[in-house]
1. The value 0.15 for FRET efficiency 1/(1 + (r/R0)^6) of positions 180 and 284 (r between Cβ atoms, R0 = 35 Å, to 0.05) was derived from one model only; which of 1, 2 is it?
2. Which of the displayed structures (1, 2) returns the greatest value of relative contact order in percent (Cα under 8 Å, 6 or more apart) on calculation?
3. Identify which of structures 1, 2 gives the largest calculated value of distance in nm of label points 7 Å out along Cα→Cβ at positions 164 and 268.
4. Computing helix-only ellipticity at 222 nm (-39500 (n - 2.57) for each DSSP H run of 4 or more, over all residues; to 500) gives -9000 for which of 1, 2?
5. Hey, P(r) over Cα pairs in 20 Å bins from 0, in percent derived from one of 1, 2 reads 25, 51, 21, 3, 0; which structure?
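No lab work stands behind these numbers, since they all come straight from the coordinates. Being a predicted model, the structure only gives us computed values, none of them experimental. Cβ atoms are built from the backbone, for glycine too; each structure is taken alone.
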Structure 1
């Protein structure tokens, strides 16, 4: 017997009253959701605005330096600056303490306070650009320390917290972030030195050279004649060299440590025992110059003068000879190495001491009017252009001396850091007003 099928329940059609009720409920629900969203958005905006307002109103939280995305705030800068300011004040006190105690007959405590107050005054008033110098140094050191940290990490070199702790204890420094960073930077440099040192061979091709820079072709010829006659090169360098930073016997050096490329080329291409022909170097700096001076007027203890500063005696004599037919101003503009060359050598009115040269004063203030002096040698000035003389004593594969190793390590380290710096993105936002604010903030906290 077949079962009876149940009849399907017909769908109930909502009445108009029910539809109206549901629509009201949905509308209320939407209003509640929208109100909640608006309320939360308002709360978040208020919190964000208050944070932003606090950030903008607190200079210590502003970013002042970025190194490859790593940010340093004004607070960090001020704290680091505080260390440098304290060191500056302590150095000032220790340097002048004994002198001031004797000069002013004060007690040690009084003198320390006086010197500290003077140093603080110099910083607050930015006397002699001391404050600008300190803030600039701090910014540079923060950047270099971060570059060092990042670059060393790329080489697999890091400093552990335990090593930093030991360094702080060794030097008796406080355990805060600034001093930890300072110690970390110092330890990293030591490790990098060991790293670059480990890459050096025991021996390298080197040349043993003697060097001097002379002022002119004429002097070079004179020196060469004396050397060929058997005179001692080093002794001649003491007499004729006019560059105290590169003279005499340089010992054994690899090519990359030679003072410049001209000397390097000579050292590794000349036959040992041979003195080269003079090599002219227009960029070489000499500690000597020659004045040609003409006094055009005198009044009481002042003179009105014009002058040229020439690079060597032979040039000075040649230019003076040209004055017979040429104008002083045009020759000064062409040949003089003094800053007055743009004004044809005109110096206007002078008192003794204003040129900063005793050699100049001794001639100029005793020179008859409208008479050009003989060349006046002056070793208190610097001029450019000279002739290198290089004598190669020996050349070949030679053991690296300890001093040469240290110089190579330093060079390789500096070359590496320079290259890494060039590849880095560095931003500084330390305008002059922010530097002044930072100095005042440090001094206010003392």
Structure 2
């Protein structure tokens, strides 16, 4: 149920400051209807009704807000986001419309990561009232899931290691009466050898583990969520340059996404048998680190020659995807901050999407567009499988050339998903290098609401 302190609440005709939404074509007519002092205030603030532009005008003894949008009759997700960020604390309502399509953006604009700031001001909540009561709880649930991703990714690696990911999964399990199983340390060596190999060089404080959460009626369709949980990536012995390590606290962004997606599934009692898997490791350097040229045996029995220790995410995901496939799921979705090549191909805003089935890709792309959380499909091109050939093992973990890196990474994962299973892979950045309205710089959920839209469509 909607919390009384939430930034979106039902409109029961409480006192509230009005927000007038205006576009460029309607500005002149709107301005003519204002008192002279309000017109002067708009002119003084050089208000032109451009999207995300706002102005304060007198309204009797109070004030009103005028905000520019692309189309007042067809709001998008983010059109109120800057208002949610910047307006004074208080209670507001739209003077025209219920704002249902923009509720998530309003709430998202109020996100702050202030865990480490002693001087973070508490400027109070900006509450939006709406008559679209049925849209409130879904918007707040999606915002809570998004905030979870942002919080986890923004937290530095010392405070967000494998143990902390386990604690987060445990919190979800307790909240929703799910089952949690964790295999950690040297116990991984027989069941999850690639997870063990990647994570064994880390300190005991950051020991590797395979985290499994199961929830739901066993008779319902089984859905597996798998998230890359590399809590810090030094590159291993193929060490990254210092500049390449600066953002590597975010290399567990895939794990953050599937934890948030699992939260949404359980909150909404989706009719699925959920199987969440997170291989949680730190790719560290020490005397027992795995080496270039090593051959690892995987849970699937496939031998993998290590061409680059910095291509470690696909290794831990390989074992986790194998475990997911053993339960014959109807659908597998994985999230991973897998390749820099995906960012070169589609930039930071668009997660690269890979699917085996065209219809799954179409559903996912449509769900992303509907939620204003777009993704972009890249190919699982069979011709590039040869890039993963090894002279001495079944498979290499990296290509000998720089071509099609995102597709090659996805093809590696494809080897560990049993044939015939519907599978979608997100190569997401989990980070915003520059702020946009409602989307602050830092960790972010990219592809989360697209995947949630597909799951709601299939199982809601």
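1. Details: 1: 0.15; 2: 0.90.
The read-out was computed on structure 1.
2. Greatest value across 1, 2: structure 1.
3. Going through 1, 2 one by one, distance in nm of label points 7 Å out along Cα→Cβ at positions 164 and 268 peaks for structure 1.
4. Here the read-out was taken from 2.
5. Going through each structure in turn, the value belongs to 2.
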